[in-house]
Every structure is written in C-alpha cells, then in structure tokens.
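Each reported figure results from applying straightforward, stated rules to the coordinates on display, with no laboratory input. Keep in mind that this is a model prediction, so the values were computed, not measured. Cβ atoms are built from the backbone, for glycine too; each structure is taken alone.
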Structure I
Amino acid sequence: MQQLIKLIRYELSGLYTASEIAVLTRLILEELCGDPLSIVTNDKINHLSHLQTEKMNDILSRLKKGEPYQYVLGKTEFYGRMFKVTGDVLIPRPETEELVEWVVSESHDGNHFLDIGTGSGCIAVTLAREVAHAQVEAWDISEKALAVAAGNAARNGAEVRFSQVDVLQTPIPSGKYDVIVSNPPYVMESEKKEMEPNVLDFEPHEALFVPDNRPLLFFEAIASLASEFLHEGGRLYFEINRSMGGPVSALLRDTGFSAVEVKNDISGNPRMIRAVKPVSHG
C-alpha cells in the first residue's frame, strides 16, 4: 500500500499542494478499492489488479490534464451527502452549502420549495432531506442536468419533482411557493480571464456566464416570477456574484421585496441574498 501511495503522490507532485495530494490520494485509493482508506490500509493491499491499474492510470492522466477531481471520480460531497457529478452540471461548492444552511435555518413555516437552475440537484435534494415535510420542485433548462439531478434524488432518498424549464421564457409554475431559491449563472464574460483553467475548460459555460451588458439577466427573470408566485411572507434566496450585492439588492427592492439582506460567505465575500415578499394589509 505504501508503494501505491508513493506512486500516486509522485504522479501528482508539482500539480497540487501537499494537502490536496493527501486528499486526492485517499479518494483515489478508496475509488479503486471500493472501501474507506482505513480498511484499505488494514488489508495491506500492495498490488492492484489489471483493471484497477488501468483505472488508476486513467484517473491520474485526467487529473494531470487539470480536470477537476470531482468529474474524474464522478462524485462529490455536499451537505454530508454524496452527489454524482458529470460535465453536464456545475460542481457543488461550499458557498452553496452556506446558502442552503441559511434557507434551512429559516424554514420553519411553509414547506413548498422551488429550486431554479438545479444542476446536480444538490440544493433541491438537500432541502427535501433537511426540511420536515418539504415539498420540493426543481427546474433546469438542461435535460442532461435533470437526469443527473434525478439520479441524485433517488440516490439520497429525496422526493423532488423535476421539470425542464427555461426561466427566461416566462414559465408557468404549478402553484405558489413558500421559498424560491436559485444559484443562477452570474459570472460576467469579462471575468473569464480571472478564472482557473480547470473551471473554464471543464465546467458547463451555460451554467456560469452572463453577458457583460446583462449581468442581472437571471436575477431579473427570477425576481419577477417570485414576486407573483411566492406566497405573501414567502422568501427568495440567491447565490450572487460577490460584486453584485448592491445591484441585486436594488433590483429586489424595485421589484417590491422587503427585508433584503446580503450575507457574507465564510471567506468574507458577499455571496448570498435573501428577500421577503411583503404581506399586504387591507
């Protein structure tokens, strides 16, 4: 086993930090052997089968080309659960976990949720499992993404109603909602030059980018929809571009929302926003 560990570390040296190599080594060995590393090391495995060797070489080759390990291994963890990921969906990120934590922490009244742009389904599935008696719908424009999301719902024992919907084409929801949440495309085209190659080269651009002249394109469409299809007192949550807290807040107020709050992520960046549909009086 030590020889295998040394080989993997050698192959990845210079490409990743020491801590990243330690994590990748564990993940690769667990993927190859189908058991947690503690069991793998206790079994004192020193040799891989031909198929295992081929798989290891493929994994290392893809990693050395810069492909994100989540795509290479076909899975990642989100909110304590395992999700399948392919190149058809964005890789779930810690900031989105923080968004979900905010939604869950405030979900005491009303349980009808809509997740717009569900991708891997990580938000919808987590809400379905974490909120008591949740009724969750999830939309995405991509048929391939919806297939991944549906598989993740089944894998995690979550009941979610998935629909192929283009939110920019004036969709007609099935009813009214207590919570609408979205992690929409929000990276401007001009920001590409600042992004890591492994994101640009492998993650789906349609889930990432918006035109520079319409940076709030999806926020405008979703806020308009939410203003009509949220129950009074219902809440709208977004993950946002860290440079757009002010403009998104102004948009939400202009659309008639109240109690608009921007929240920083763990890195101190304004990354989430929540707004409430006012309760009418009289």
Structure II
Amino acid sequence: MIIIGEKINATRKSVAAALEERNEQFIIDLAVSQAQAGADYIDVNGGDPRDGVEAENMKWLVELVQANTDKPLAIDSANPDALEVGLSLVKEGSKPILNSISLESDSLDARLEILAKYDCMVVGLEMSDDGPPTGVEDRVERAAELIEKFQACGKKVSDIIIDPCFFPVSSDVMCGRAVIDAIAAIHAKWPEVHIGGGCSNISFGLPKRKLVNFAGLAQAIYHGMDAGLIDPCAPGIIAAILAAEAVAGKDDYCMNYINAEREGILG
C-alpha cells in the first residue's frame, strides 16, 4: 500500500502556527516521525489564503522536508502557483505525487498544464462542479473522466491514484458501502490504477473512531484500495494495514506481515 503521511498540513492549527513562526524543528519532527513509522511519501500542504503566501510556504516546506528525510513528497495544494513551486523544487531522482486534481472547472486547465510538465504521480479527486460523487456508477464515471484527462497529459494509468471520496457513515449509513463498492468497480475496470484517499473521513462524528477507521480500511483494501492519506504514527494503523493486506491475498506468504513482527512494528 502507498502510505502518504498526512500530518504536515496547514489545516492543522499546530502546523499553521509552525508555518507562521517558521518553526523548522516542529516540521522536521513531523516529517521524520512519519518516515520512521512507515510513510512512503510525506505530504506537504502550506495552505494560506493570503496572496503569494502559500507558494512561499510550499517552498519552505519542500526544502526543509527534503533536507531531513529521503522520502519522496506529495505536493498538496489547490493553488496552481504553490503546486508549480513545489514540483519545481523536488530533488532530482525523486518522483513526487501531485495532490490533487479534481474535475472542478476552477483552475482545472492550469493544474493539468502543470501536471503535463512534471514526471510525477497524481491524485484524482472525484469532486466536480456538480458536487461530490453520489454512488457507485457516478464514481466510476468520474474515474474514467479523470483517467482520460491525466492520460492526455502523458501519465500512465499506473501513475494515477483515484480518490473516490470517503464520507462519514454517521451522516449516511450507506455511503461507506457505496465507496467500497465503487473501489471494487474501479479496480475491476482499471487494475493498474491506484485507489485511495482520506479513509478516516468515514468515522467523523462517531465515538472510538479508530474502530470504524480500521474496519473501513480492511474492507477497502480487500476490494482494491492500495493508497491512503493517513497518519502513519496513529497507534495500530500500520499493523492493521499489513494484516488486511495479508488476509486479502496481497502479501505473498505473508512476508510483509511476518517481517513487520520481527521488526517490532506490529506492537
């Protein structure tokens, strides 16, 4: 599974404060702890509505994180200028992820133009001008549209991560089933495309969210999810992913699970 460490995101108050103060050690600690916990990529998001500030934040984050970890980056922004800055600063030999491009028309062309310029993977978020996806068929149709646009930018199917949008089951008991069935349908239609997103959204508003998150992860992984924007430092989450992959037949001879136990990762 492609694990994208989610913690360096300006929507978190502590990260926003660190960005404002240029607190290097705080960001370094977040990057290193996620890398050590099992993240394959470190997401960097310096979101700020002030003119030009998000691009400046992105520059600072990319340079700082790359200087202190060898993990590739997920350049995360809805701001085309920030995306351009982040991707342009990725060190040679490292293939980043552009996170993300949706079907919403606002600045879509600008983001696709940026995507075409860089050797990177891309997250396709299934939001559009019509709003969020509403069911299985809608999600498959939006996946097709995203894949077509990304291929037109020169991307291989295996460079694409489709985010089918995970929504809280507390607000609609069937939305969890819908996204998991959509994952299965997308995986069946495009076996080489990666599928994943912010799976923890499914537990919003519920007690003991960890239980719901782990249940959602296990079912999604079984049906084809192989990427996720998660907190790899959350207790038990890496073990849960490894166990789910073993049960789903995605871990030959369960060697990843066994080796994780030998390394003390399972807890």
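For the set I, II, ranking by mean count of other Cβ atoms within 10 Å over residues 96-103 places II highest.
If helix-only ellipticity at 222 nm (-39500 (n - 2.57) for each DSSP H run of 4 or more, over all residues; to 500) computes to -12500, which of I, II did it come from? Structure of origin is I.
For structures I, II, calculate mean count of other Cβ atoms within 10 Å over residues 160-167 and state which one comes out highest. Intermediate values should be presented prior to the final figure.
Values: I: 16.9; II: 24.4.
Comparing I, II by mean count of other Cβ atoms within 10 Å over residues 160-167, the maximum is at II.
Match the computed value 24.9 of mean count of other Cβ atoms within 10 Å over residues 72-79 to one of the structures I, II, and report its label. Among I, II, the structure yielding 24.9 for mean count of other Cβ atoms within 10 Å over residues 72-79 is II.
Can you say which of I, II returns 75, 42, 33 when Cα extents along the principal axes in Å is computed? Derived from I, not from the others. Given a value of 11.7 for Kirkwood radius over Cα pairs in Å, for residues 200-255 alone, point me to the structure among I, II it was derived from. Considering all the candidates, the number was obtained from II.
Source structure of the calculated read-out (percent of Cα pairs over 14 Å apart, for residues 112-183 alone, 52) within I, II: I.
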